[in-house]
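Listed after this line are the structures, all set down as structure tokens.
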Structure I
Amino acid sequence: MSHPIFKDQLRSLDNQALASTLDCLAETCKDISQQLKRGELAGILGAAGNENVQGEEQKKLDVIANDLIKQALAGCDAVRGLASEEEDDVVGLSEAPGLLVTFDPLDGSSNIDINSMVGTIFSILPSDTTGPVTEAEFLKPGREQVAAGYVLYGPSTMLAVTTGDGVEMYTLDPVSGDFMLTREAHIPQTAKEFAINMSNQRFWASSVQDYIAELLQGAEGPRGKNYNMRWVAAMVADVHRVLCRGGVFMYPWDARDPNKPGKLRLMYEANPMAFLVEQAGGQCCTPEGPILDLQPEEIHQRVPVILGAAEEVTRCVSMHADVAA
């Protein structure tokens, strides 16, 4: 396969296996974008009538997007195996060494039926193992990712990607059908915006409640400045805003299900977003430290997430530490 999508940027990659895998993902996300544009006209909105392995109701487009990506990766010689939010177990594609792809095929699916923003998130890991694919191969800390990114399906379709040398953003040109490089992401160290689901406030740990209370006090409070709150209810959209203009995004632990460490999945949500955020100059942590240093225990593992402007992430993590001390 040639690499028309990224033009000369991916052609310059020494790792052509990685380039072809990224190209495959981007091509497939163009197909998902087209499905979303047709929406209710194509009869693809609404529930699929099933639950995924996490017990969440699947939307029709969750299943469609998952099948499209799965089929595309099965045709990519560089990919050894995949894992998805919508698959119970890892899926083997080859017995040769190769790349492992984890993905959330349609993040923010609660937004589908109201024509709001959703996205696809992906992470790529290396594997030098031969033979049948196992879950253990995928359980590598996020720092071992060779690439990560997402596609945001909004007024324009945009792709953000990192291969460990900054974050590039591409916009899909509806005329040429190519993803064209349009900007690089840089997160300011300080922030004036935060994103969190305030409806869960009463369930948060006291350290999170105290941190958000500081922000809400604005210029009259200890932070000495006013903050705006923004919340799209799709991680890919909220993180995209942070990458484009700064801020902090949080999805903390809460007491509704105290045995569940968080809502977001480590392998195909937190890790790829952490890679992007760090490459753009920000931080991504749990209350205990950087997400990219975590040793995964299973493919659908959940974690609390604090990401964005370094000053804000550091402050929030320090407040957790003060409570624990």
Structure II
Amino acid sequence: MYRIAKANLNALYAAIAASKELYLPVRSAGKTNFAAWTEGAEVDLDTLKTVRSPKDAFFPQSENLYTCDRTDGKISITPEALQEKPFVVFGMKACDVRGVAVLDKVFLSEPVDSYYAARREKGIIVSLACSRPAVSCFCQTFGIDCAAPEGDVATWMAGEYLYWLPQSEKGEALTAELAALLEETDDAAVAEEKASIAAICDRLPLKGLSLENWGAAAADKNFDSPLWEQLYKPCLACGTCTFVCPTCQCYDIKDYSTGTGVQRFRCWDSCMYSDFTMMAHGNNRTSQLQRFRQRFMHKLAYFPANNDGMFSCVGCGRCVDKCPSHLNIVKVIKAFGKEGV
């Protein structure tokens, strides 16, 4: 276990950024999101949840795939370069780290997505425990401990120090590079911080949220339930929930003209949109009820059925906080559980 005084964190950021790209929570225009660190940036490690998850670091909202160019009657195809420089994502919460594990199941399964795989290989996750979990948090439902986050390095803010614990080979290597700034210490302060976090979690209103009617077995059982007819109606199909979600992985591939050729790129998409997966013959999900059901059945039934029981929700609560209709996955879970009955 190591520690560094909070007053010296800028020196830590500069040391990391000297050899690697560094992304961490930055406050801008009144909102906190993960962004590249620059000298003078308003780093904000106190905000519990960034507006959007840090999954952009591994699965960007928009990224070029390749370029087709015509010059003197000849066509050339140039793939976009893969991530080559190591980078650090600093301050990810336990739920967001688990979100990356969900994305791994999708993009690192055969056929492996080379763009994502390159970022995972070069990326180093420095997680940060949640000092003050919020009323909209329910990560415990999915077996996530916000007081002991996964990641290559786990950190805790306690008193005047940030405590630092390497948890992988990548984490050990990064720790060695920063040895001049870190001092060894015991874990007494961290143990006290963990106990404090656990006490807060025990009082959260969603602590008892049950998944007993979800999982792989729910794929057939819940599909034709009349509850969907009641649940979907407030949905505006705005897609906000999918764009703040740390595990949503749907994307579209588009082309645009460069004047001398075509640039192909992919960008996030949403299963809540009427043109999602639309093909020449139309769309298989023709109603908002079907699209609404697809989103939650995928997270709570289809994904665990195909991924050894792992749910595609991490309980971060962003959709709870951001849905303009106050409709979210918690209400769906409750509707099919004891609360709904």
Structure III
Amino acid sequence: MKVSILFITYNHGRFVREAIRSAMAQDYPDLELIVCDDGSSDGTREILDEELTSCPGHISVIEAHSKQNVGLIENFNRGIAASSGEVVVVMAGDDISMPYRVSRIAAEFAADPQCMLVYSNWIRIADAGEVLPGSCGHKEDRTFAHGLQPDCVYAGGKGAGSTAAYRALVWRTFGPLDNCRRPEDRCYWVRALLLGKVRYLVEPLVKWRTHTTNISNYQSCGDTPETRKRILRDLLHRQNYGRQFRIDIEHAVRASLITPTLAKRLLSIICRERERERLRRFSLAEAPWKLWLGSARCLMNTSPSARNLFRISFADLPIRIFHRRREQKLSLIHI
């Protein structure tokens, strides 16, 4: 099984040398390395050019750089389109992969033809590499799939782009992502579930770096006005995740990959989650009551039961009413 490493980077000059070395140190024999720098301006490209001169002979290198910064999604689309492996393993220019990461992932794909995505636990590290607390949360290896009556578009799992690997069939089936502000891992997680299963490995295969310039997993500079703006901005973007989901679900129905009944349920869940994120943002931003109540009413219409109605609608009511609760939530939240 041929594997492509999709190495995504932008302004990772402080970390990219260690990251690309970990990609070139993989012990898997049939390997392709797709290097995608998104128009970095901090010397990242020069470091990559220097390091790639010592790439082992068994790894074929394809450079798919962008001259200017076009954003994560377009960079990701360009890189995966250039790959030829049966499996695509994603690596970021600020993270470190264990030398056996690709081998472990390839074995999981080989063991189950229905597996479309494999992700693993991780070790969180700081700028200088010191280990930070936290892990993915699952206590054992797990498999996720949509049943007949799913309650979550992610089938109860969590997207984790820093540790993810995808079967190339997912890309070939659904094509490039819409170039909007949404994380590629959430979209590919849903795509994988529309085609088959998602596999989680409890073994940490990636050292996931947190720092102040991360798109996700970022290190907060404290409870500042800019941090709060970023939180609210991220919540706004989360409302738009569902657009790509809907496109892919409709494609899956037309291609007879899922039933219309399952599609209808998934679209209902997406609508509910969109309103849930909107209400959360309106609560934290102290939006006018007219907007808050309108969002709560929409959420009520998507709620499957009275119990869920109370839980997901009015859990945010004290945050909207009480300034102290709102301040406390904003100072603790980490997206």
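Of note:
- Identity of the structure behind 3.3 (criterion: distance in nm of label points 7 Å out along Cα→Cβ at positions 30 and 110, calculated), options I, II, III: I
- Of the structures I, II, III, the one that 2.7 was derived from, the read-out being distance in nm of label points 7 Å out along Cα→Cβ at positions 262 and 302: II
- Identity of the structure behind 9.9 (criterion: mean count of other Cβ atoms within 10 Å over residues 126-133, calculated), options I, II, III: III
Rule-based calculations on the coordinates, nothing more; no lab input. Because the structure is a prediction, the values reported are computed rather than measured. Cβ atoms are built from the backbone, for glycine too; each structure is taken alone.
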